[in-house]
Structure P
Amino acid sequence: MSTTTATQRTQPRQQAGVVVEKVVRQFGDRVVLDHLDLTITDEELVVLLGPSGCGKSTLLRLLAGLDRPDGGRVEVPAKRAIVFQGDRLLPWQRVLRNVTLGLHGADAEQRARDALVEVGLSGRERAWPKELSGGEAQRVSLARALVSEPELVLLDEPFAALDAITRLRMHGLVRALRSKHHAAMLLVTHDVDEAIALADRIVVMSNGRIGESHLVRLSDADREASVAREELRSALLADLGLANQH
């Protein structure tokens with residue numbers, strides 16, 4: 001098993017925002033997480049890649065505080081947010097109210113409006129969720145996650161239900177928002193191309209543990225098309241047992 005390592009940065013901040021050590025989670029006789037280790041440094045975007053049923057979402061739920069491990073240690077920042085595959089918007093509340101949920105203070109509404117501007121939804125504050133496209137609904141979910149300025153953002157296959165063009169636009173949005181908010185992020189996916197498009201580091205999960213770990217040292221242009229990108233893609237497919245697929 002490869003040891004996960006932090007991405008090298010020029011900034012002095014290199015503290016571990018997330019520490020998962022020897023974590024076990026089982027349901028009945030089925031061990032889903034088997035003494036799993038993972039660290040995520042401040043401001044690092046880690047993509048957790050693996051086939052369905054390998055334990056990705058279980059790990060994410062532990063980090064979100066929605067579940068508890070049966071053994072081991074989990075340390076996460078107190079301020080964290082989660083974006084699910086479904087938008088999880090309240091259908092009886094307008095867009096602005098969906099973003100302000102859980103916010104406090106006299107500036108809550110203005111912060112929510114600013115967040116909607118960031119995700120490209122200025123002017124949609126009074127829309128109902130049923131009036132939004134799938135991409136717009138996920139933009140609202142991102143705004144709701146980031147408006148509280150979390151130190152850790154967890155994304156559980158948030159773009160899986162979107163069409164290909166909308167997904168590409170959402171990838172660009174995530175990169176832009178990350179650059180501005182400087183939060184650590186963990187994205188769960190089973191899509192190799194999505195992992196390459198977004199990650200500082202890609203970790204591959206198998207049999208309840210982290211297997212291989214790949215630092216992504218590609219420029220934005222190289223992420224789209226380059227020999228290095230194809231080499232990384234081939235390595236990830238091999239890690240997933242899909243070496244002959246392109």
Structure Q
Amino acid sequence: MTPLARWAQAEWGLLYATVRGPLAKRRLAAVPMTVAAVCLTALLQFTQNQPWGYGPVQHAGAVRAADPCWLALLRTPLSLFVPALDLPVWGALAQVLVVFGIAEVCLGWWRTLTIAYAATLAGTLYARLGCALGPHGPLGLSATDARVVDTGPSAAVVGLAVFVAWRYGAYLTAGAVAAAMVVEVALKENLAGKEHLAAIAGVAVLWAAVRAGRRLRPRYRRGHWGPGSRTGSGRSGLPPIQS
């Protein structure tokens with residue numbers, strides 16, 4: 001085995017072994033939430049491009065930092081699936097299919113949605129904080145950013161990618177995703193780039209909370225995580241988090 005192959009096995013071997021079986025056996029039936037998310041994203045993209053559909057989609061899923069906080073929070077869940085009008089929709093659909101699909105197999109559908117919404121919410125709340133701070137600080141945003149429509153799955157995709165990479169020991173991959181977001185902000189300092197970094201920060205807090213919760217639990221007896229145990233080989237297929 002070449003050094004590159006050994007590195008790839010060390011980096012992605014556990015993740016590949018977890019994902020391969022369910023997808024090979026059940027295909028899209030293994031990721032029903034992801035399929036529904038892709039269909040919803042495509043439907044919203046079609047609807048918002050119709051003369052009769054743009055307004056309803058904006059009223060239901062368009063988030064701006066200038067909006068009242070309660071309205072932004074109410075719209076945030078649907079905003080995750082409303083593609084940005086200035087970006088090709090196939091990119092959003094591909095991101096949701098690949099990243100959400102991998103996460104759903106590895107984490108289960110409800111954990112995937114929880115992390116996706118946490119990442120999206122972190123970006124949404126950061127936008128409000130950044131506009132309040134103003135354009136002069138490193139975390140600040142200009143007043144015009146408060147009126148930018150903030151929709152799409154990108155923050156959720158970034159957050160899920162980093163969380164799953166951390167969860168399955170692909171630390172170089174997680175670092176590469178985070179570094180790419182930093183480069184994005186350095187090259188084009190815009191709202192989307194900074195929200196991606198906020199999404200990573202939000203997921204990092206969530207990951208730290210998960211690890212802290214595991215450490216606080218009583219240590220299980222030896223062999224609890226072995227084959228056949230309910231916790232170690234349940235439907236989500238999660239390996240134990242190493243303390």
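None of the figures in this text is laboratory data; all of them are computed from the coordinates on show. The shown structure was predicted, so the numbers you read here are calculated from the model rather than taken from an experiment. Cβ atoms are built from the backbone, for glycine too; each structure is taken alone.
Below, the figures for the structure above:
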item: Comparison of P, Q - label where distance in nm of label points 7 Å out along Cα→Cβ at positions 143 and 191 is highest; result: P
item: Given 0.70 for FRET efficiency 1/(1 + (r/R0)^6) of positions 79 and 215 (r between Cβ atoms, R0 = 30 Å, to 0.05), calculated: source structure among P, Q; result: P
item: For distance in nm of label points 7 Å out along Cα→Cβ at positions 111 and 183 computed as 3.0, the structure of P, Q it came from; result: Q
item: Structure from which -10000 was derived, helix-only ellipticity at 222 nm (-39500 (n - 2.57) for each DSSP H run of 4 or more, over all residues; to 500), options P, Q; result: P
item: Percent of Cα pairs over 25 Å apart - highest-scoring structure of P, Q; result: Q
item: Highest-scoring label, criterion being relative contact order in percent (Cα under 8 Å, 6 or more apart), among P, Q; result: P
